[in-house]
Structure P
Amino acid sequence: MTLTPGDPLLLTPGPLTTAAETRDAMMHDWGSRDQSFIDANATVRAALLKIANAEGSHVCVPLQGSGTFVVEATLGTLIPRDGKALILINGAYGTRMGKILDYAGRAYTIMETPEDTPPDPADVADALADGDITHVLVVHCETTSGILNPIEDISRVVAEAGRSLIIDAMSAFGAIELDASKVTFDAVMASSNKCLEGVPGMGFALIRESVLEGCKGNAHSLALDLYDQWKAMEGNGQWRFTPPTHVIFAFAKAIEQFEAEGGQPGRFARYSNNCKILVDGMAELGFRTLLPQGLQAPIIVTFHMPSDPAFDFQVFYDKVKDRGFVLYPGKLTVAPSFRVGCIGHLGADEMKAALKAMSEVLDEMGVKTGAPQAAE
């Protein structure tokens, strides 16, 4: 791994640790109307479609900002003002889509399951008996818990019902397979700073072209109008408003490395190995994961908080950071927890070093075991 000495390693779901080559790609300035930038933008857009096997059916529309920007932009552009969404919720990011629709003034209903439980496609089919529902919204990997939702099965049900599927694939795109020939979707949203290992600053949506063509006038925001962004970019290859030039060039470099690693299968293999090392090592320290192996995506792992009275998460976090590793607080509503990421420009050696650091900190704190309180 080409890392910068002295930088902490981010065991988080993004922003995450990037390769030195990716950061080096930002050490220049470009004009937003220069042909070199226009070419780089086109290369990135084409590469993203290829990753999802969506060439010919979908178009890639990038947008400035964090992942939430492009989620809001996609929902506001694709869901008409008289539309109604069904949101499948089992974590904070599904809930956030509801909040976005509140702001946008779009109608919706929710189907919610616990944070450790995926939505049941049969229940989705039943919910679609509501003839007013036009769109179904789902998160591929919900990083609240780290759960992998059954996207292929859900897409089949939604397609059979003749509805539109929109997928938030922020934390999965590039690592977990998402193939347009196997999953029928009208839009997928992701960002530069997740499994493709770019830097923060832009999101993107892969949208079915035939659907986007009918979305003129839907958006509630000029800056977030993906129809207008697409039309402008198709016309001259340029962004409507000041683009994140440095982010685009870093993203292009990150995608080169992604392809050299073997694309999605290669990235999945490395992250899966990272996840196995992490889960096995934490189990040796007594920690217990929230999710069983069958539901756990190799993106981020939620661990129950230890019941040992000597354990204090903030102390643990700070001391592990002092040793060069940044962990992530928990986000569960049902149980105290913390999270450790498996993604970013990290491999087996870095995961083993992180486990060693956590073990040393537990000894220093006087924590005898990471085991949680026994379930009653």
Structure Q
Amino acid sequence: MSTIRRFIYKEVIAAVLFVTLGFLALFFFFDLIDELRWVGRSGGGYQISQALLFVALAIPSHLYELLPITVLIGTIYVMARLAQSSEFTILRTSGLGPRQALGMLLTLGAAFVLVTFAVGDYVAPWSDRAAQLVKARYLGKITTGATGAWLKEHRDAHSYAVNVRAIGPDGAMQNVRIFEFDAAGHLTEQTQAQSAHFGPGDVWTLEQVRRSSFHSRGADEAYVEHRQLPTLAWPTQITNDMVSAAVLKPDRMATIDLFQYISHLQANGQAAQRYEIEFWRKVFYPLSCLVMVVLALPFAYLHFRSGSVTGYVFGGVMAGISFFLLNNVFGYAGNLQNWSPWLTAAAPGMIYSLLSLAAFGWLVLRR
């Protein structure tokens, strides 16, 4: 049985690597074509070498998105080819039962789950952030919308609304505004800074600061005190990853960082539905590799005519694309309809798991 396991694992891994490299090459080409429109702008600082670096740093993000699909296509190709050449029939007569075949592919799928999780949680967030900083260094700042990102924090009896207009090429925050409110909801202080850096510990270092403090001397008299400061240390629990999540896409964050950001939003009374769905998608998406190998197993039990493998591989491509589209549709629908975040993220995998198990039961156990 160990010989059979090594043979199938070798064939599937080789096919998945080939399909993955093919898809990544296509994405690299299309991304580079799209990126060429920025070459030569902003004084000519952004050249083809920077565009190539930006596109190369985007590869881990594409790899994370593609792995379940390429696992499905590669496994379908191997299973269909073994069935067409009657090799799988020989393996069955050698003692490879349906349950052994299912357990063998699930073990291989678990390895793909670990690879997908590692890429999505460690490699892709770092590379995507590095790619954005490369582009910002030559094309300008990174921002979202007309007013930038807004964050909120409660500390003691006061609350703070923080506005970060953009992230500069050096990773520093630009045009930062901090509004402080007392327990009654009255504005007590407004701080404006030209730039801000993440200091050691839970402290921001604000530069070129202008502070406006609002005071009252009774019910009918109030005044404003203005101060100019070269630097100011502002304590806060808002981290670099939280600001990046507000400015950039949340699906580029690591799972633990996304969980901490959700906790921060909930603790400060902010809506976290979108980020909760993305968190559970990060949890369930690597597990879809298990679904894909189970979905591919029934192809080994089909009876093929000559030259019919291509059609089944094309069907596998369509199934992988449909899973990717369904995953995105459920994410948007769950956010709009306020569905349960974990159910929204798990629903596509559950649907395809039921389909794959039904196909496996009908083709394998009853035939």
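Bear in mind these aren't lab numbers, they're just calculated from the coordinates by the rules spelled out. All figures in this text were calculated on a predicted structure; none of them were measured in a lab. Cβ atoms are built from the backbone, for glycine too; each structure is taken alone.
A few remarks follow.
- Which entry (P, Q) yields the derived value -12000 for helix-only ellipticity at 222 nm (-39500 (n - 2.57) for each DSSP H run of 4 or more, over all residues; to 500): P
- Read-out Rg and Dmax of the Cα atoms in Å, computed value 20.9, 64, structure in P, Q: P
- Structures P, Q, by FRET efficiency 1/(1 + (r/R0)^6) of positions 120 and 176 (r between Cβ atoms, R0 = 25 Å, to 0.05): label with the highest value: P
- Source structure of the calculated read-out (relative contact order in percent (Cα under 8 Å, 6 or more apart), 18) within P, Q: Q.
- For distance in nm of label points 7 Å out along Cα→Cβ at positions 112 and 280 computed as 3.9, the structure of P, Q it came from: P
- For FRET efficiency 1/(1 + (r/R0)^6) of positions 184 and 328 (r between Cβ atoms, R0 = 41 Å, to 0.05) computed as 0.80, the structure of P, Q it came from: P
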